[in-house]
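In the part that follows, the structures are each spelled out as structure tokens.
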Structure I
Amino acid sequence: MFPNGGTFSQKVTVHIFCSTSGATIYYTLDGSTPTTSSSVYPSGDGILLSGAGTKTVKAIGVKTGLSNSAIATATFQIQ
């Protein structure tokens with residue numbers, strides 16, 4: 001995930017990557033554990049975080065026939 005969290009004075013675009021080719025990335029913005037029912041990451045576009053407050057991004061990579069990836073987590077403070 002890039003950037004990997006931090007404090008930002010304005011909106012920030014978060015990019016999520018998975019090393020498994022063809023995997024679908026699912027994510028949440030509220031700190032909850034992502035599942036296959038969560039939002040699907042828009043490949044290449046990133047996720048725009050805006051509005052003051054704390055947002056905890058969690059993501060997993062999922063591909064049929066393989067174990068799910070570890071959960072990636074990053075916390076963003078937008079001022």
Structure II
Amino acid sequence: MKKQKTRFVLAKATLDEVNRQLKINMLVIGMLVVILVLNTAHFIKDYSLFYGILTAIMVFLLFIMIKSRKILNMRKQALAR
């Protein structure tokens with residue numbers, strides 16, 4: 001039989017799992033910032049609609065990732081008590 005992958009559920013997460021998710025979250029935020037800078041440079045150079053839309057999408061994704069990081073930090077503080 002196949003073993004099912006366990007998904008990350010914030011309500012049932014332990015402190016170690018939250019810390020691991022925070023590390024992954026920071027890696028993704030770093031990658032989004034790098035891609036955002038590259039897209040912005042392309043947009044400034046070419047001034048095309050495509051890179052403008054990509055830049056807007058990256059800003060939106062970065063906003064969502066920062067929000068999720070705040071939620072993870074709140075859960076970490078609750079578990080640390």
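Identify which of structures I, II gives the largest calculated value of relative contact order in percent (Cα under 8 Å, 6 or more apart).
When relative contact order in percent (Cα under 8 Å, 6 or more apart) is computed for each of I, II, structure II gives the biggest number.
Once FRET efficiency 1/(1 + (r/R0)^6) of positions 45 and 69 (r between Cβ atoms, R0 = 25 Å, to 0.05) is calculated for all of I, II, which comes out largest?
If we compare FRET efficiency 1/(1 + (r/R0)^6) of positions 45 and 69 (r between Cβ atoms, R0 = 25 Å, to 0.05) over I, II, the biggest value is for I.
Given a value of 20, 53, 23, 4, 0 for P(r) over Cα pairs in 10 Å bins from 0, in percent, point me to the structure among I, II it was derived from.
The read-out comes from structure I.
helix-only ellipticity at 222 nm (-39500 (n - 2.57) for each DSSP H run of 4 or more, over all residues; to 500) was computed and gave -28500; which structure, I, II, did it come from?
The read-out was computed on structure II.
Throughout, read-outs are computed from the coordinates displayed, never taken from laboratory work. Everything quoted here is computed from the prediction, not taken from an experiment. Cβ atoms are built from the backbone, for glycine too; each structure is taken alone.
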